[in-house]
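Pasting the structures here.
No lab work stands behind these numbers, since they all come straight from the coordinates. Please read all numbers here as calculations on a predicted model, not as lab measurements. Cβ atoms are built from the backbone, for glycine too; each structure is taken alone.
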Structure 1
Amino acid sequence: MFNRILIANRGEIAVRIIRACRELGISPVVVYSAADAGALHVRMADAAALIGPPPAAQSYLRAEAIVEAALQLGAQAIHPGYGFLSESVKLAEQCAAAGITFIGPPPSAIAAMGGKAEARALAQAAGVPVVPGYDGEDQSDERLLAEAHRIGPPLLIKASAGGGGKGMRSVGDLAAVPAAIEGARREARAAFGDDRLIIERLVLRPRHVEIQVLADQHGNVVHLGERDCSIQRRHQKVVEEAPSPALTPALRNAMGQAAVAVARAAGYVNAGTVEFILTPDGEFYFLEMNTRLQVEHPVTELICGYDLVHLQIAIAAGQPLPFRQEDVTVRGHAIEVRLYAEDPRTYLPAVGKVALFVPPQGPGVRVDAGLTSGDEVTVHYDPLLAKIIVAGADRQQAVARLRRVLREMVVLGPTTNLPLLQAIAEHPAFAAGATHTGFLSEHEGLVPPPAPPPCEVLVAAAVLTVTAEPPARDPLARVWRLGGDTIPLTFSSHGDHRLRVAPSTSGWHIHGDGWGVQTTLVYRGDHELALDIDGQRQQFFFAQADDGWLIAWRGEAYHLTRPAPLTADSVTRSGDQNAASFTAPMPGTIVRIHVAVGEQVREGQPLLVLEAMKMEHTVVAPYAGIVRRLPYQAGASVAAGAHLVDLEPISVSE
């Protein structure tokens, strides 16, 4: 067995492999780009080597830099994870040349299955059916157009190299074929450095079903059953489950045998996945083979009881598989969803600091994450934040558990696809197992447009605001908590929301537009808030933003902003036209008073300084006037809405 393994990846898969190494008593070391210097996988590893600037092409895709880092850090093996160089013949060959074990298949198997055209030919030779199409060497526009007409629409034009939906176009009209060829080529060239294309008949409403295979160096090949990955967006998987609700025992056995046949034909070693398209009438066609660990491998682990990363490492170390095909049994049901930093409606990626990350817990729940609270989501890499996996005794229990954990998942900061995952989990078609690769297109508008926050969230924001630190430093500052004047508060989130907060002996009476509630504080921690709202307990998670609050409630995230900092622009006149009343827009401390009662001030002159949310806000005179009243002294803590100064206007001639 190895003493030290270098993980040539980042994010959640690097963290997953680090933990597997720890369990096996192996020292994990990693590589990182300049953008990942403080990333979780770097913090967890025994050692780390910088391999380049943020762009992947200059860091994680540099095979020579990775091999050099392994030698420098004393690693005997390299685990490539998934993505990046996980299916790179070059990396596998360079590992062999340097005397380092590549935890994956041999270069010949990667080459045989790395190109979709070559893989199709190999599958056909092994007696495995493939979708009718063209994968020939002649890649001229004329030949591709001719083949498109021969096969007939609907068509799928896709890159021969790579995966992940890149370089892939669906075409329903032959007139659109030239543009689709051009676009697919351009995208494939940019993503994989290879612009060869395959044209296939597009199977309508298919399922994407894949078989997990394992092969050791002693000629043993087994499969661990299937995963159904039919719910996809832009040809990338969003939800994966095992076993598939569509397979009969006979079909499962046939597809498993076909996958083993493909692996044997390729001379395959280690973990791999053979992907199939399953038609509505039960016919299956070979799609491709992924010569690496899959993102969705946890669902197989949960129903079979085998740790795939442990097995990968053992196989690479020359150990035989510890079980035979007849030993493999499936128990229960598992579902995985991918939590992305992206818009749940447009699927556009999002970036930013993760202010709070609180994964769900409980029986049958697993979360594979590559970050924690405070980490940054950058533009440089895939926006996958975490994989949320649940297991149950059967599919019904797994679906119910998935719905529960998605309501408990907390991510504050960047926009995520959590609302989409919730909508899928709650959909009757998903509950019935009636899914296919066009599920999201068929159910367009699954996630409703953004809406104003519910009153519960507004109440939470109000309580957070009126109970915010710093603590009081004079006896009068807490009067409002004991029954003082009503506090006006305004929050903005898809519109302005004006609230009135009236303190009571047990909490607050909070009123909004057409509603009012009695609220009691049950608990407030650093990031957790529990309230009793009209007799109902509600739990919230929160983080403070520069302009207000980030609040999570029932799986939804809300950003509520407060009025602009207290300056001349945010000062409002009271009903008395002869004076202006200046109110604090949020709780804070008066740290400095620049004027005295009776003093005449000019327009724009600083009056006092309020410290709120760790920032100082200067109150300036919006017009020339005379200071008639200063209710507070320097050092006093004031509540939101507190009167700070009364300024009587005077004419300039005075």
Structure 2
Amino acid sequence: MFVKIKSYLPIFIFLICINTWSQQTDFVKGNEYILNEIKVTGLKNFNEQTVITYTGLKKGQKIRIPGEEISSIISKLWKLDLFSDINFYLTDIKDNNASIQIDIIELPTLSDFKITGLKKSKIETIISDTEIKKGQKITENFIKTTKNYIVNKYKKDGFLNAKVAINVVPDTSDVNLSKMLIKIDLGDRVKINNINFTGNNIAKSSKLKKKMKNTKTKFFGRFWKKSKFIDEDYKDDLNSILEFYKEKGYRDARIIIDSVITNKNRISINIDLEEGNKYYFGDINFLGNTVYTDNQLLRVLGLSKGDTYNGVLLKKRIADNSKPDGEDLTNLYQNNGYLFSNINPVEVSVENDTINFEVRIVEGKPAYFNKISVVGNTRTKDHVIYRELRTKPGNLYSKDQVVRTVRELGQIGYFDPEQISPDFKNVDPNAGTVDIEYGLVEKGASQVELQGGYGGGGFIGTLGLSFNNFSLKGLKDKSQYKPLPMGDGQSLSLRLQANRFYNTSSFSFSEPWLGGRQPVSFSTSISRTKQYRFNYLTGRANKDQFFEISGAQIGLAKKLRVPDDYFILSQSIGYQYYNLNNYYTGLFTFGDGKSNNIFYQINLTRDNTYVNPIFPLGGSQFSISAKLSLPYSLFNDIDYGDLENQAE
């Protein structure tokens, strides 16, 4: 007779088994016994000694039966996710020596799988997302999560009647292997046939339907927004309807009941509304403010007595969570050091259709930046990052400066702008200090272009090298060549392109912080282009007819402080050399000869776009530029607009 210790048995069953055994042997529950023999049964793929070693049990070891050690071993084995059942048996007791048998049922291993009912491309997506792969253990949880994932995935695409059947069958080719067949039946896409509103008097049904951005009825010709029902989006759209009423003053508007009726592949939605009465703002009083006067706060709040009640606008004027740099009361305080401030609007009374408010403010004490650090920069050197930070240790806390720092780090182009995260640490309201750690993720800052193609009557070859986080100082240090020294924030690029009819080359270098103390950018570039005229009769390049342009440019750019520090003024001086040999095509004002040109270029730019410079979600950008050359005709009496008729 065995005493069975099963991992999921209730305590009272376990005690009954122990009592039955103790009536026939010298076993005393809770006593310590010396392990005499340890056996593992039921194994198919695993070695018995491997399992025993993993449990930590050893022959001659003292162990309490039952006890916490056995429970922890069972838990440890379960966490491997390799077994479907685990049982402990006490097989023998003699002279205080105990023999234990561990009975295990292994989970089957996936040897192969097949997905039917979808196109090949969609099957590959499911395999990638669910991480189905040969060799993994087949658990009930794996089967359940795979099925739920597929069903929920296609529900979001409008296939509300999608069905998934997963069959697991033994694979007789080897021990403990199983195959999995996943049958998917999407059915027809369920579309929204109509949306019906009742109880709406002040807003037309068509207006309310427009507020439902994601839940649309089937409409012929609307290709940009499919008609499909997604439960989460539908709930958001219901909330949007209530927000619309709140903006119009109907703060008590509510949805009495809504129903979604499915008939085969069509859905009808019925929404019963209660609009309630229209309200207006009454008295707005401020409590607890000492830093700003009531009038100053009212100007930022932008709401007055008698205005139509707008709960959405009120919430935004208190704290606009959609805009980190929004003009609201919370930012007013936090941009001026009051990190620990708290602002809460409270309805104190309702008189007929008028709502009186108190804006209760807890200002707290001013906070200061303490320790500022960055993590995640594996390639970019610290000084390149720290010079962009607007948050300095000892400075008064400003949310605006934190937001601006995130923007500046995103704009320099060395880090993933979507993953820049300012982490507030050691926030101490009593001391009035806060540490900030900026988490960064490096992204590729270099590009190598090597391509060839056929066009314009011949082969075109291109070689381009671009290093956007170059280190000029590192050229002297051989250990920094990976393959070139990087990390100082400089830009270096080289590009060559050629075919039978032309060749062009260019080189440029820029240093964004000339001297390392001020954001004054230095740039220089040189280029050369030579092109031969195409002979239409022979289809070849005529080497006797060509033009050649060589140029060099050097410039400086500086961030301005007036009108604001989003403005950049850049200036450059350039030189161009033209050499034309029998090239009369109308492209230039002359066809044979040489010409020199010196020019001055100035550019004024303002760019306050948000963090990501490629896909900004807000802000604006504009630029004004002018390019000026010397008035050569005033010096030499040559009309450069009529060079063909000028004397040699």
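General observations
- Comparison across structures 1, 2 (criterion: distance in nm of label points 7 Å out along Cα→Cβ at positions 183 and 279) gives the highest value for 2.
- Origin of the value 0.85, where FRET efficiency 1/(1 + (r/R0)^6) of positions 87 and 303 (r between Cβ atoms, R0 = 35 Å, to 0.05) was derived from one of 1, 2: 1
- Winner on FRET efficiency 1/(1 + (r/R0)^6) of positions 375 and 519 (r between Cβ atoms, R0 = 25 Å, to 0.05) once structures 1, 2 are ranked, highest first: 2
- Structure (1, 2) behind the derived value 30.4, 100 of Rg and Dmax of the Cα atoms in Å: 1
- For 24.3 (Kirkwood radius over Cα pairs in Å, for residues 239-598 alone, calculated) the corresponding structure among 1, 2: 1
- Label whose coordinates, when Rg and Dmax of the Cα atoms in Å, for residues 135-214 alone is calculated, return 21.3, 72 (choices 1, 2): 2
- Highest-scoring label, criterion being relative contact order in percent (Cα under 8 Å, 6 or more apart), among 1, 2: 1
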